[in-house]
Structure formats: structure tokens, C-alpha cells
1. Looking just at relative contact order in percent (Cα under 8 Å, 6 or more apart), which of the labels P, Q belongs to the structure with the highest value?
2. Kindly point out which one of P, Q the value 5.0 was derived from, the read-out being distance in nm of label points 7 Å out along Cα→Cβ at positions 263 and 287.
3. 3.0 is what came out when distance in nm of label points 7 Å out along Cα→Cβ at positions 55 and 167 was calculated for one structure; which of P, Q is it?
Structure P
Amino acid sequence: MEKLGFTVVDAGISIWEAFRQANELHGTGEFRRDMLRQTAVDAFGSVLPRAFVNDLEPVLERDKPDLVVFELINPGAGLAAMRAGIPTVCHGFGKMDESLIPEAMSGLLLEYVTELGITLPDGQHYGLGSTYLDVFPPSLQNLDFLADVDRIPMRPVPFAEPGELPDWVVAHERPLVYLTFGTAFSNPDVLRTAIAGLSGVDAEVLVATGPQVDPSVLTDVPGNVHVLPWVPQADLLAHADLVVHHGGAGTTVAAMTHGLPQLVLPQGADQFRNAEIVEDTRLGGRLVGEDFTADAVHETARKLLKDNEVQAANAAIAAEIAAMPHPGDVVPKLAELAG
């Protein structure tokens, strides 16, 4: 963000540090997949918001901003702003309904809200009762669930730090399949399974390993598989024909904006919900648990690249997103909220 001219404040802790602290509450500081749900409940319900409130309260006192925009699942910045009497806006990321935030997570957050002496509108703890920036396509959103919220629809615009794409990406002649498991859920085993399936598809396959996996551990890949540690995803998607990914909200919606078929291989968190949405709306397919095999990846990817119904559904959702208000059009509304 500094490269874009923003002032960056070092506040709060990373998700991985929050997970470590959450696990320590249960006697272990190590990440354990069998504890993932409990870890997430503690991390997002208590550890993260407390860390951000503690670090941001002196910043808000010093800088006195007119408006604070906070993210839905990590509302610490919003809580700090409310304590300081500063207007807030909640930025969403996907479909909102009663299943998005586990009851146990909500319970921990509400305990902390009470501890801070903050009163929230009844039933609106998920966004602290704030104005809600909704970047999810209206046809896929649960608008009834958001009926009592001041909702501002806003077009999602994929973003990535600027970077160079390989020359062959722009000039490719065969279909281009993009494989990523994001920054937090990537590991060598899942990548190897996905690569084994995709390598047999008549396509070029670009793999972004992410910060958790060194590309050098993925050896002996076929010539049509290109392994890189990172790519500017927002730029790459304009050249892709299929996105195979973990189902993170950012990648899911970014693929929708480009009208790209998706094969979702969820690993945790809200990814299973996103995978279900993609499959149910014919935007792509999903492979979960024991169904995630190399053969299944190969067959599903091959079909998605040729499925006219999937192509039509993706063209429709891309058109719907393009018709949503551009972020620039939303800025005046935010200025009004800031007073």
C-alpha cells in the first residue's frame, strides 16, 4: 500500500499470530487442522479484535479521522472508532446470512463489545450495525438478511500489487488455467494433487504457490505447467480461461468479475460456502474432501473449459457486476456519512 502512496500504520496482528495465540488458549501454540474451527472462533471472535482495538485507539486519538472503514470478520477498527465517536462503515466480502459467522464466534465478540461498553442495534452484531458496503452480486446475495441494514452496493474491483506477467501469458494460444490456493491455505500436497490433474488438460497451467510454499518443492512438473511464487492476480485474470482455487472470497468474486469458470477446492473457513455458491449457480464446479483427486480435477476442469451453460452463467454474472456502482460513485456517499 505504501507503493500506492498510502500512509500505513503498523497495528494489530496477523491472522497466523492470532491463530497461534488462540491455540495457546487450548494448550498448544502450533497450528492444527483438527482445531481449525475452534481456532478461528477464538481468533476472530476475540484475539484479533482486541489486538486491533488496543493498537488503533491511540492512532485514532492522534489522527482523528472523519470515517473508519472496517472489515466484516475483523471488526476491531470499527470498535475502536465507536469508542472514539467516529462514524463507521463495514466492508463486506461475500454472501451474508446466518451461517457466515458461527454462533460461538458471535458470542465471544458480543462479550467483548459489552466489555467495551458499546451498544449495538439488536441482531446486527455481524457488521456492528454500521452502513454496509456490499460487493457481492445482488442476485447471489441474501438481501432479506440485510433488509434492516443501510446497505450500499459497490462493484468489486480486483486488486493486486503491480507486477509483470510472463510474456507467454499474454501471447498464449491454448487455454490458460490459473491455479492458486491463496496466501494462507496453500500447501505442497494439495498443489501436487491439483497439478497432477490439470497437467493432462489441453491447456497451459500457471501455478502461484503463495508465501507458504517454495516453488522449488514442486519438481518434475510437465512442460505445460509453469510454477511461480506469485503473480499479479488482478492482471492475470484478464488472460485466464479457468480459475482453480481454494474458494477465498477475493478470488471467487474476482473470477466472477471477469466471467471466468471456477473449479473450487475448498480448504477451510468460508471457502466451503463459496464453493457451494459457485456450483449451485452453474458458475463452475467444486471438489471437496475425498472427491478431491487428480482424476476428478482433470475431468472437471476439462468439462468446465467446454461447458456452454457455464460460460453463459459467467457472462451473465460478469454483466451484473459491471452494472453495480463503481467505487468512485460510492465515495460521495461515504463523504456524507463522515459528516
Structure Q
Amino acid sequence: MTTDAAQRVAERRPAYLAELARGTERFHEPRRTECPWCGSSRLRVRLRTTDLIQHKPGTFTLDQCEACAHSFQNPRLTPEGLDFYRKDFYDGLGGKAAEQLLGAASGDRRQLSRARALRAFDEPECWLDVGTGRARFPALAKQLLPYTSFDGLDPGDGVEEGVRRGRIEEGHRGTLTELAADLAGRYDAMSMFHYLEHRPDPREELRAARTVLRPGGHLMIEAPDPECRYTRLLGKWWVSYLQPQHLHFVPLENLEKELTELGFTVVGVERRAPHVPFDLATAVALLLDSRFPRADVPWRARPATPLQLKLRQAARWTSAPLVAAARGLDRALPPLLTRTGFSNAYRVIARRGDDT
């Protein structure tokens, strides 16, 4: 750990410890007894786990509905809880770990393939990228759609950086459901890449998307596939579970049905191309990290000793060949695995109908 990083940890530790002194129970809503998707009370526990990436305290449960197969965090985190567990993940102290674990999901080739997928149906005039972050997708998509105007929407300050760097024309800071009325009918294309699983109410997001899209406009969604066979093979080490940040896992059939009921026509479904080849490498990395001495983080009551930090670094260097071997398998196996139910994500493109 660099001197600057150690200083940031020391500066943030008092605030974190003060929050944790109040307990983590307040971060959870009451436990649901019915499925938020279909209302059935036939629930079973799908997964119990901890925060395997940041190692913040707490235990999290995913329940699955036996009637409609929807999976959801139960009890769900409150807005305060989400802020607590997401803090320092995408930037700051956790930015490097998040980039290492999840960076494969946003590679240049993947971003361009997304743009090609929608271009096959339309060359939109104006496109809103929801959950855009720092607007990496719009910046690359412009290469294929030079006459399309791209805007971004995100609750974080990255959307403002996207405007400053010329990646998007307009940046809307907030959530789609908050801003939908102001943006009604402005766009003829929208994208939600690994966005719905983070939101408290995916159905509300889809209704908001319909409000923002013009009749005839296209909505493209990518999301983790809860029917992926890796979920059974890897269990809690399947990184796409990403607890406690992912709140919902919507089966493809449920999403298609909901879009149809909202007046969309599903024009494209893909379960192979959206696959991100990182399941084995991230599972090995997470498993090994759980055995290493803990990193020095501000939510740890006692600072890590120099010896612990040296042992952790040595363990990481020693385990690097294992992670590299798993990464090689991830890259070599997709032609086979994505044909046999191991694709970890799906893509849906739907066209909005008119208001009649």
C-alpha cells in the first residue's frame, strides 16, 4: 500500500467506525414474505454470502421465487445501506479492485459490439445511455454511429466528467425514475447495461424507459443471467452475484413478458455475445483473497500491521499463476460454454410501440 493510500485509509477510518458502532441492522429493510415480481409467497433461499470484494461487515441473502424464478436480495438494503456498501467501490479505495474484477465487462470490443447490435435495427438520432458512469460506451459507440447524439444518465459525478471530456452531449445526474418526466419523449434509443440489477424496482425503471423513449424507439438491456450454469458450479464465488450491490436477478423470460405488457416488441435476444469471460478468474481471485491476510481498510477496527501487509502481498504474488491460468480458461472456453448454458449475461432489444 502506498503512503497516499495509507493516509486515505487513516483519514476515513474514524467515520467508518462511527457508522459501524451503530450496527448494520439499520441498513436492511424488513424481510419480504412475497416475491416483488409476481407476489408469490413460495420463496426459497438461493444464496447466503458476505461482501467478498470489500469485506465490509454484514451477511446478505438472495431469495428465489419458486413460482416465477425471480431472485432478489431479501432483506433488501435501504438507500442508506446501499450508500454505505457502494462507497469506495467504484472509485477511491476500491477503484483498483473493482477495475481488476469487473473491467472485462467494459472492454472496447464489447462496447462496440453493443453499438453494432442496435445499429442492425436502427441508426438513432439521439441515444440515452442509462447508468453511463464516465460515458465510456458513448465515446466508443460514436465510432460506429457518428451522426448519433449521445447523452448519459447516472447518479454519480462521472457523468459530469463525461460531458467535460466530450464523450456525451448532455449529462443527466440522477436516476431514470426521478428524471423520466423531464426527459419524456426525447430519445429514440436507450441502453441499460448491467443497470437493472442495481435498482430497487426494475419494473419502475422499465416504465420510466417507456416514458423517455419516442414511439418506435429501441431499448437495449444487458443483465446478468440468473439461469447461467456457473451459478451452480461456483456458488457464492460467481462474481455476478456481486453482493450486496445487486438487488435483483430477472430471468430472461420474465423480462420479455414485462416488456411486452408495457407495449414493447422484443426484436432481438442474445445469450452468447453478452457473455463476459471472467467467471473462473474472478472466482479463483475471490476465493484466494478470502484466505489472505486482510487488507488495511478504514472499516477495519485495527489497522493492519506491516507484517500482515507484507504477507498479503507475498500471497498475492504467489497466487498470480493460478489466477492467470483461470483467466486463460475463461478466454479459451466461451465458444463451448456459451452453447451449453454457461453464458453469464443476456441482451434484449425491444422496440417501443405507439401510445395507442
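Since every read-out is calculated from the coordinates, none of them should be taken as a lab result. None of these values were measured; they are calculated from a predicted model. Cβ atoms are built from the backbone, for glycine too; each structure is taken alone.
1. Comparing P, Q, the top value of relative contact order in percent (Cα under 8 Å, 6 or more apart) belongs to Q.
2. Q
3. Q
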